[in-house]
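All of the numbers you see were taken from the coordinates with simple rules; none came from a lab. Owing to the predicted nature of the structure, the values given are computational and were not obtained by experimental measurement. Cβ atoms are built from the backbone, for glycine too; each structure is taken alone.
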Structure P
Amino acid sequence: MVRERLKRMLPERRDRLFQSAAEELAAEGYEGASLNRIIERAGIGKSSLYYYFDDKRDLFGQLIQAVFEHFMRDMGGLDYRTLTAETFWPEIEALFVKGVAFSERNAWSVRVGQLFYRLRADKSGGSAGSFMGTVEAWIAALLRHGMTLGVVRSDLPESLLIQSVMALVEVCDRYFLETWSRLGPTERRALVGQQMELLKRVCLPAP
């Protein structure tokens, strides 16, 4: 979650700052991104920036979480507790398709996703690491609910299944980000279907 101090920032000011950071990232990449250009575009002072963020890495780590929260608001979220045996897998696939549409409307979010995995690979942890913990907790709860519905296998140790799904989701997400610019809208949606089939092969109960 976005840190408490940042939540006290005026929403329109925070959104302007994150939009500025996202635009800078999209234009220059992580290494080339300039904090001075970001704050100039956002119209805030450097002292204000360092009140809310430790450094550039912290700013972009918080940006990743803000993008995820924006994504979930835009998608309407997915309350796994409302899923039934009939809707479980179709609703998950629909969420993935909505994710593709979100990135097509917000092209800079692809660069933010690429940055996420760059920070994810940083063994020092930080915002990206804590964010991944939040994602894993949500996926674990989703899988447990699927088990109670009988649409997710329960013959494996729970931790093994959760870690396997997390690894597969990450691999699929990375592949999507790496191939994004080479794929058209139809190909992207076909890829969602292919990745869902992989996920089901791991998760579905044996016939």
Structure Q
Amino acid sequence: MPSRTFVYVDGFNLYYRALAQRPYKWLNLHALASGILAQNQIVEIKYYTARVSGARDPGEPGRQHAYLRALMTIPGLSIYYGRFLPKKIMRPLVIPPLIGSKYVLVHSTEEKGSDVNLAAHLIRDGFKGKFEAAAVISKDSDLVEPIRIVVRELGLPVGLICPDGAVPSQLKQVASFVRHIVKQDLAAAQFPNPVIGGNGKPIHKPPHW
């Protein structure tokens, strides 16, 4: 029988590595995982993200909200939120002036909590025997140790689904297997437009997506 599989999705890693510059943002994560892991039974998907502020793009929170509502129509999918940490930092100029400062103060945001939440849930679910196999959609090397623990200490397979073509060597060494997300996978895993929500109301794909 196919292995009962949990899929853990690092939302921002997936977005910026595979989706930001492509017209495939209306992405059905169950369809994506099922296509890539055709031999597995996808029973649960855990999606880790943070609410965007809209400080740089006022339309961004609305687009994200629509997508999160679409995701919640997938049976067995749950969403876990980290947070954005706004800050001001000094950055060097690419072409510094002949006279004056070579640095500029800029606004920056840092997403906090998603990788920690993903790691904690992966280890906890493994220890509780909730899955027979797991897959992690990310290429964040901070996840090396939790994947290693589940694979080598619990004896449960954890695959890495890399959002692009380059896998950090540390992750490749600990993962049970590696798959890559390619354009064809994204194109084949799009939600319909609109998606019908649990209340029967349509959820429309954001314009320009």
Structure R
Amino acid sequence: MDFAAELESVLPPDLPRREVVIAKASRHLEMIAEANRTMNLTRIVDPREAAIKHVLDAVLPWRRFARANRVLDAGTGAGFPGLPLAIVLPDVQFILSESIQKKARFVQAVVNWLALPNVTVVAARAEDYLKTNPVTWVTARAVAPVSKTVDLFGAAVGRGARCLLYKGPDADQEIAEAAPRLKRSRIQATVVARYDLPFECGTRTLVELKRG
């Protein structure tokens, strides 16, 4: 599978460390394809779809994390969006939390193989990690509706962390449904970006939660 060629064709030309991202992210995708034969990491295995939905999708908001000290990727799964972002931003510390042990072990193996010193893998729930560990940002992709996210990460946001959620086209509806919880928690939810992924791979909406 030629993941590198697909990444070369879809990643933005102004992406920092673009050639490094292509080399390391393509190996990450290869390791996912290999591991997927024995464990259910992802249904997305087509090279173009994986390049877009896993890597391009992960790195497009990289500027929002560029000045962070510590970013927690909650429920990282096979390593998204945390690993591609960590490759783009080597000076930012990324903590990838994954409560399913075999997935956490896989992500740790990828981190070791790719030699990413700015990444720590935690085999625990993000909300438990946040009880004793401050972070600058929490990010999550397809983890929970906004209302549930407020329950999970509201305390961290109340202490000053920000949360960037990778959402689909129904984000506005999720925000509306979460309005009572947001108000009680004194948290603001704002759509900060909305765009279509190439080759009709879906609509992405980025929602930021911050202390109100």
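Work out which structure the value 49, 36, 33 belongs to, where Cα extents along the principal axes in Å was derived from one of P, Q, R. Answer for the origin of the read-out: R.
Please state which of the structures P, Q, R yields 1.2 when distance in nm of label points 7 Å out along Cα→Cβ at positions 102 and 134 is computed from it. So the calculation was done on P. When percent of Cα pairs over 15 Å apart, for residues 118-165 alone is calculated for each of structures P, Q, R, structure P gives the greatest result. As an exercise: relative contact order in percent (Cα under 8 Å, 6 or more apart), calculated from one structure in P, Q, R, equals 26. Which structure is it? Going through each structure in turn, the value belongs to Q. Suppose helix-only ellipticity at 222 nm (-39500 (n - 2.57) for each DSSP H run of 4 or more, over all residues; to 500) works out to -11500; of P, Q, R, which structure was it derived from? This figure was derived from R.
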